[in-house]
Structure 1
Amino acid sequence: MVMERAKPRLSVRLGKLELEYPTLMGSGCYGSGEEYSPFVDLARIGAVVLKSVTRHPRLGNAGPRLVTTPGGMLNAIGLQNPGIDYYLEHEVHKFADRPCAVIGSVAGFSLEDYVDVAGRLAARDEVDALEVNISCPNVASEGETFACSPQLTSQVVRAVRAVVKKPLIVKLSPNVTDIAAIAREAEAGGADALAVINTVRGMAIDVERRVPRLGNVTGGLSGPAIRPIAVLAVYEVARVVRIPIVGQGGIETTRDALEFFLAGASAVSIGTANFTDPRIPARIAGELEEYLREHNHGSLDEIVGKANVGLRSPDEYEGDAG
């Protein structure tokens, strides 16, 4: 009698949040999940990360806002959203019946913005966790982006942590000199997980009209073109933190996702690829099971960080003076 091998375990924990599958849908790239429910079984994905919401309504940037580029896409949406008051009254209740986790996303331009929006959004039962999008300029610090400063990162994460008990996922920017230093401050400030990375700053020019193709001039580059940058960022961050990492940036296939897991990510987030095929996340989950079974692994945990030759052992952490 041939014994059938047990199904590999794909579940992952991000702080207190346990996901059945290690696939998150990137903020602003999957709506609320409802839009794709006629085509995709939402029970086969880990979580939907909602579009970022701010304290006050925002119209966003002038168009054009989207530009395709070789291997990717530039976007300059400008955080268009109705503001937290309208969001809580008219939108949040729609998320109550999702068969996957729902992660709210918070953006702001001051510590007060983050604290106000995060506290109010986290208070809703429909929201299981929060993503803190710190890739926004701090108006109190001459427009310096929170995510580009270890000090500002520490300040905003600590401030949000003080008012939010639910899991916090801090999304880091690649547009920095030392992402590991930022990651350490986010962890020390109370982050339960890190999303690595946000989009890469870039631009495109219309050579006939001789003007920038985006109305905002610059935008965030996403898609396969940034995947090597994102994999390296995960690799570097995994060397210095103990909290889980959500790897993101140009994931289109299971092999892409595996690069992130092997570099040190515990989960992955899929964004731009959803515009081409929203079934990709569920497909990746199924193919991950096959990969683990073929390689005789009982869980996804067994491959996380296996290609990261720089990962520190628990003994090294225990020996840290700080």
Structure 2
Amino acid sequence: MITHELQTIESPKLSASEQQIKMSMSELLSRAGLKYQGRFVEVNGRRIHYLDYGEGPPVLLLHGGGAGSAIWFRQIEVLSKTHRVIAPDHPVFGLSSQKPYEAPFTSDVVRYINGFMDVLGVKSAVVVGLSLGAQMAIAVAIENPLRIHKLVVIDSAGLGKEFPLLYKLANIPVLGRMVVRPNRWGQDNYFKTMEVIDSEFEDAAAYRQYAYDVTLTPGHAAAMRSSVSVITDFGGQKSIFSDDELRSISVPLLAIWGEYDPLFPVEHGYRLASLVPNSSLHVIENTAHVPLLDRPDEVNELIEGFFGDR
């Protein structure tokens, strides 16, 4: 394996909208008593921003298809006491490059994750992924299992055709541009109907501001629309893991699912757990697509318990 020298970008010039993202990210992190600790690196021609906290065995937190790395603020708070916690903003999200994903999607994200770990000099890690980030993690576990000690997937994409109609509409000319353009009402409605059950939890306002600010980055709407066309069409998700691919996963795997996930139903979690040899599934009651927002303490307990088996 080739380990690259860390190519940190010391002081990138951020646009006004990116400065706003940094402010709302810092505010969300402060809710967990964390000061902003972000860095930038170049990975395969993309600028990648990431958060880095704590010391010890590395843990890689991979967010889903919205907002960015700070969504893990409650997990970083707990896990950084015993681990080095690294949470990147994926391409097209947060403060990272707005260069869209390329087809085939899973091949592109495997290159991205491998490249990111190489640049940081992380040979292997425990990986926790949410939604799109979980799909990335599963793809790496299949292609490069030595990079992952253990794997936690939360409401993962890539396990069935189901995909929100809203994103399918992004493939339609003209209408697609309307779907992906910044829209605070649409963002808040998605948050309330898809991501959480309790939309008035303590940190909800700070999270909603962060998720909205991410959509204001120059080029974000175009990059999102291009990326969505790689991920889905009117038939649903394009990249679905086969039974044989899931059976080939050799790393210990914990699947966590929201009981009422409207994006990727819990049946996807049962499929995953039934096929991956060394796996288990925990369904969190009365949660939607992002249980780490509805039930952060329960998610943290599950992750820490799983880590304790190392």
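Please treat every number below as a calculation from the coordinates, not as lab data. What you see is a predicted model, and the numbers here were worked out from it, not measured in a lab. Cβ atoms are built from the backbone, for glycine too; each structure is taken alone.
Going by mean count of other Cβ atoms within 10 Å over residues 41-48, which of structures 1, 2 comes out largest?
Structure 1 gives the largest value of mean count of other Cβ atoms within 10 Å over residues 41-48 among 1, 2.
Between structures 1, 2, where is mean count of other Cβ atoms within 10 Å over residues 49-56 highest?
Top value of mean count of other Cβ atoms within 10 Å over residues 49-56 goes to structure 1.
helix-only ellipticity at 222 nm (-39500 (n - 2.57) for each DSSP H run of 4 or more, over all residues; to 500) was computed and gave -11500; which structure, 1, 2, did it come from?
2
Given a value of 5.7 for mean projected area of the Cα convex hull in nm², for residues 65-112 alone, point me to the structure among 1, 2 it was derived from.
1
Can you say which of 1, 2 returns 0.85 when FRET efficiency 1/(1 + (r/R0)^6) of positions 209 and 289 (r between Cβ atoms, R0 = 25 Å, to 0.05) is computed?
The correct label is 2.
Can you say which of 1, 2 returns 15.9, 49 when Rg and Dmax of the Cα atoms in Å, for residues 57-200 alone is computed? Each step should come with its number before you reach the end.
Working: 1: 15.3, 43; 2: 15.9, 49.
Value 15.9, 49 for Rg and Dmax of the Cα atoms in Å, for residues 57-200 alone corresponds to 2 out of 1, 2.
Using the calculated result 3.9 for distance in nm of label points 7 Å out along Cα→Cβ at positions 97 and 145, pick out the matching structure from 1, 2.
Numbers: 1: 3.9; 2: 3.1.
The structure behind it is 1.
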